[in-house]
1. One of I, II was used to compute relative contact order in percent (Cα under 8 Å, 6 or more apart), and the result was 24. Which label is that?
2. Using FRET efficiency 1/(1 + (r/R0)^6) of positions 94 and 166 (r between Cβ atoms, R0 = 25 Å, to 0.05), single out the structure from I, II with the greatest value.
3. Of the structures labelled I, II, which one yields 16.0 when mean count of other Cβ atoms within 10 Å over residues 134-141 is computed from its coordinates?
4. Which structure, out of I, II, was helix-only ellipticity at 222 nm (-39500 (n - 2.57) for each DSSP H run of 4 or more, over all residues; to 500) calculated from, if the result is -9000?
5. I, II: which one has Rg and Dmax of the Cα atoms in Å, as calculated, at 15.7, 45?
Structure I
Amino acid sequence: MEYVIMSLGGLVLAGGLGSRMGYKNKGLMPFGGQYLIDPAIQVLKKQCEYVAISANQDIQHYQQKGLDVWSDYAPWLGLGPLGGVYSSVSQFPLSIDTIQVLPCDSPFISEQVIAKLSQQLNLQYTKAVYAKSENQIYPVIFQFKRQDLGELKQYLLTQSKHSIRQWLHHMQAVAIDFEDDAQFININDFQTLQRYLA
C-alpha cells in the first residue's frame with residue numbers, strides 16, 4: 001500500500017565516478033527496460049513528499065526525470081557521497097525535516113525498508129538509522145534528521161575521512177535489522193549488472 005510520509009525527503013546518490021563500471025555513469029546504465037537509477041526513484045516517490053538526485057555529470061539527462069538535481073558545490077566538492085548529501089539536502093524545501101538516502105545502484109529496495117527506517121528513527125530517539133541484515137550492514141541506505149545537517153557540515157570540515165559508515169558511527173546511528181538480504185543487492189560493476197539482466 002502506497003502512502004506518503006509527510007516531511008520525508010528522498011535523495012538518490014548518483015554522483016560517483018563509476019570506476020567499477022569503466023567510469024560510466026552507473027545510474028544511467030540500462031536495466032530491465034529502464035535505467036539503473038529508476039527503481040530507487042520510484043520507491044522514494046511512493047513514500048516521500050520530495051525527491052531529488054545528487055549528481056555531478058549528465059545533469060540534463062537526470063533533469064528529464066522531473067526531479068531537482070543537485071550537484072556538489074565548494075567546499076564540498078571531492079568529499080564523496082557525504083559532500084553530495086550536504087550539497088543537496090541544504091537546498092531541500094523547508095517542509096522536509098527527515099531525509100532518506102538511497103544509492104542509485106540498489107534497484108531492489110522495497111517500500112517496507114523506507115517505512116521501517118522512518119518508524120525506527122522516531123522510536124529509537126537517535127539522530128540516524130541505517131539498514132543491516134544478519135550478514136552485512138548497508139550504511140548508504142540511511143535516514144537522518146535535517147536538524148543535524150549542521151553536524152554533518154562540521155564533520156566534513158574537521159574530519160580527514162568522509163565515509164558514510166564513519167559518519168554514522170560518529171552520529172551513534174542505530175542499525176535496523178532486515179531479513180531479506182536480496183533487496184539490498186548493490187549493482188556496481190558490469191559482472192553484477194549482467195547477472196541480473198540475464
Structure II
Amino acid sequence: MMKLVYICSPLKGDMQENIKKATAYCAYAAEQGVIPLAPHTIFTQYLDDTVPLQRQKGLMMGMELLKHCSELWVCGDVVSEGMKREISYAQKHDIATLYYSETFFHNQTVSHKEDYGLRMKQKIIGIQEQFGSIFVAKAEDGKITSVILPEEAHSSMSREEIKEVERYIASAGSRKPEAGPVEENTMEMEQ
C-alpha cells in the first residue's frame with residue numbers, strides 16, 4: 001500500500017508561484033512512489049486564501065488531511081506560520097518529518113531535464129540507425145521550421161512519440177550550436 005505524504009510548503013506571498021512550486025514538489029514525491037497531498041494546490045480551486053473565514057477553513061481541512069499521512073515533507077526554504085502549525089502537529093503526533101531545500105528541488109529538476117535530453121538523443125539515434133536520416137528545414141535566422149522523420153518511423157511509433165521527437169529536434173536544433181549538433185539538411189546526434 002502506498003503511503004500518504006503531506007507536502008508542506010508556503011501559499012502566502014506569490015500565490016501562483018507557490019502553487020507552481022507545490023505542484024512540482026508533488027510531482028517529485030509521486031516519482032518516489034508515494035501519494036503526495038498538497039492541500040493548497042487543491043483547496044485554492046474553491047477557497048479564497050485572502051478571505052479570512054475561507055483561509056481558516058482551508059487550514060482546518062489541511063490539518064484533517066495531515067492526520068491521515070505517514071510523513072510530512074517540508075519543502076523549500078521558507079517556513080510560513082501555517083507550515084509551523086503543520087510541523088508542530090506532525091512532531092506532537094509522531095508523524096515523520098523530512099526537510100527538502102529549494103536547492104534540492106532545483107538539482108532534481110536539472111537532473112530530470114538532463115535525463116530527458118539523453119533519452120531523446122538515444123531515441124533519435126535509434127530512428128536514424130533503423131530508418132535513416134531525419135531531415136530538417138531551417139529559416140535564415142537558423143531556427144528549424146520543420147522536421148521530417150523517415151516514413152518507416154511513422155509506422156513503428158505512436159503519433160505522440162513522433163510529435164515529441166519532432167518538438168525536441170526543433171527545440172535542440174534552434175539553440176546555439178554548442179547545445180546540440182545540427183547540420184543544414186539532416187539532424188545528426190552525437191553518440
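Since every read-out is calculated from the coordinates, none of them should be taken as a lab result. The model shown is predicted, which means the values in this text are computed figures rather than measured ones. Cβ atoms are built from the backbone, for glycine too; each structure is taken alone.
1. Computed on structure I.
2. I
3. This value belongs to structure I.
4. Value -9000 for helix-only ellipticity at 222 nm (-39500 (n - 2.57) for each DSSP H run of 4 or more, over all residues; to 500) corresponds to I out of I, II.
5. Structure I accounts for this read-out.
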